[in-house]
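Undergrad: Down below are the structures I want you to see.
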Structure I
Amino acid sequence: MKHTLKVTILLVGIFLITQIIGLAITNRYIDHEKIIETGKVEFKQLPYNLERPEVEESTSFIWIIAAVLIGTAIFLILIKYKVFKLWKFWFFLAVWITLGIALSAFMPQAIAALAALIATLAKIYRPNIITQNLTEIFVYGGLAAIFVPIVNIFAAFMLLILISIYDIIAVLKTRHMIKLAKFQAKSKIFAGLLVPYKKLPKEDIPKGNLTPTKGRIAVLGGGDIGFPLIFAGVVMKDLMLTNPEIIGFLKSLVIPFFTTIALLFLLIKGKKDKFYPAMPYLSIGCFVGFFVIWLFF
């Protein structure tokens, strides 16, 4: 087992919560009244005059993969030149925007923007395990609200296949994904979930330390959370055409159920202190969930 049973259950549990909340946020951006009127799934505008990328749904996976590769290249350049401040600024904007989008699904935009700003500042300048994971739970819902409307089922499948191949190469071959994770830890900001093994006494926690732990810590990268959520959101989008809102939402939860099982399998079968590409496992979970919905629901 890669981690202790307690840490494994916590990490898997937070992952599942993130998927469910992410789908709830995405669902809030679906214009259900338009579905009744036009028979098509349309999405509400993003807050703060933000615009979704204008791409064809069937080829959107190409643009998303390209963005991932370009973003990774920029990230590696920042690592090479140790530009921590620029990385923090980039991270700050990304978290504030996506968190603002997520919170705007449930509250007025002005309040959501202020709450997102406070949470983002706390995440970066007063980091701890609670602010880290709590913000991450909502951030990916904001990402899904941006990308789900521009992706169809075909593109969602292609996106998972390609990102799984990339994950295998990045973790097992070039190993630059491991380098990226270590850089994030050094800069005290991490895109993903963190679960500590053991808390230190308060007086022993270094000021501003992201991970107030002694020894090991379990992590799950942001991509491992975001891509399965986008896939589930796209499936939910299609389900809304033939189901009442609540039924479509509940059916879509089949996918997070199977991706969570896939993650649990990886963590149980994985070995301690060894890095694994999670996306191939999570993608299989997504595909199994999709076919279960297709066959039985």
Structure II
Amino acid sequence: MFEKLKSGLKGLVNKVTTTELKSENLRPILSEFKISLAENDVALPVAERICDEMEKRLDGVQVKRLEDRKGIVEKNLREVLLEIMLTNNRIDLLKAVEEKRKKSEPFVIAFVGINGTGKTTTVAKVARFLNKKGFSVVLGCSDTYRAGSIEQLEEHSKRLGIRMVKHKYGADPAAVAYDTIEHAKAHAINVVLIDTAGRMQTNQNLMNELAKVKRVVNPDLTILTVDSLTGNDAVMQAEEFHKSVGVDATILTKVDADIKGGSALSVTYVTKKPILFIGVGQRYDDLEEFVPEKFVQMILR
């Protein structure tokens, strides 16, 4: 995972380590590094921020004769990357669900994103994760347009042994979501997971309809699923969905196949919302909680 990003970071550390730490010496190295970041799916504003911060932090730093010069560069790079990754609102999903359970209310999560990001599979994976933590779950199929969408979610619900609420194709997605929540209340189910229709972020009518679903159900969390392999397009999707619908968190899918890794840095920076999970395979258990500190540690190895 993220081999190219790791390689670019290592290259920067090695070059800066052998250079006198002055702006005029750092700038050409950082300029080259910025191109390397962009090639690894790091959005340009993020790449610029990383390079500007590194120049600011290292310019004029005096390294004593026995000090670990490489360690100083790595420490600063780690801090800059963490600043990019950390958001003001960290979400403790299990704690939030537990708080609603204590009030005998279902915790409602709406999943949004474009077709092909692995959204429906991600809904199933999150259902599995919550089930294993002892919470009861019901799925709602608010994707009433795409051929096969109802059957796809139904198949997941059967395999997982979880109830699913559906209407016919062409039904009002908001009505399906509403009925799913009512079902959860009537049967004391802890969590409602709403799968919405995948839509291009550029289609304003569909985005407006998604906003309507959100108004009707007023979810506790709106999660955007983003395919990490789509690179800079992932950043544009995150930006547009956040602007049109408002997202609280992101799940990055197909991370196991991503050799670049820039999407993880960029999506957080653009939305200022945390990444909750990353998808690392096809099985229901292939979902990992995302920890920014662990991510930064891994790419700096």
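Values in this text are rule-based calculations from the coordinates and carry no lab data. Please read all numbers here as calculations on a predicted model, not as lab measurements. Cβ atoms are built from the backbone, for glycine too; each structure is taken alone.
Undergrad: Consider the structures I, II: one of them gives 60, 44, 35 for Cα extents along the principal axes in Å as calculated from the coordinates. Say which.
TA: The read-out comes from structure I.
Undergrad: Rank structures I, II by mean count of other Cβ atoms within 10 Å over residues 89-96 and report only the one at the top, that is, the highest.
TA: I
Undergrad: Consider the structures I, II: one of them gives -17000 for helix-only ellipticity at 222 nm (-39500 (n - 2.57) for each DSSP H run of 4 or more, over all residues; to 500) as calculated from the coordinates. Say which.
TA: Considering all the candidates, the number was obtained from II.
Undergrad: If you don't mind, there's one more thing I want to ask. Looking at structures I, II, which one was mean count of other Cβ atoms within 10 Å over residues 97-104 calculated from, given that it came out as 13.6?
TA: Here the read-out was taken from II.
Undergrad: Looking at structures I, II, which one was distance in nm of label points 7 Å out along Cα→Cβ at positions 49 and 217 calculated from, given that it came out as 3.0?
TA: II
Undergrad: A further question follows. A value of 0.65 was computed for FRET efficiency 1/(1 + (r/R0)^6) of positions 129 and 153 (r between Cβ atoms, R0 = 41 Å, to 0.05); which of I, II is the source structure?
TA: Label of the source structure: I.
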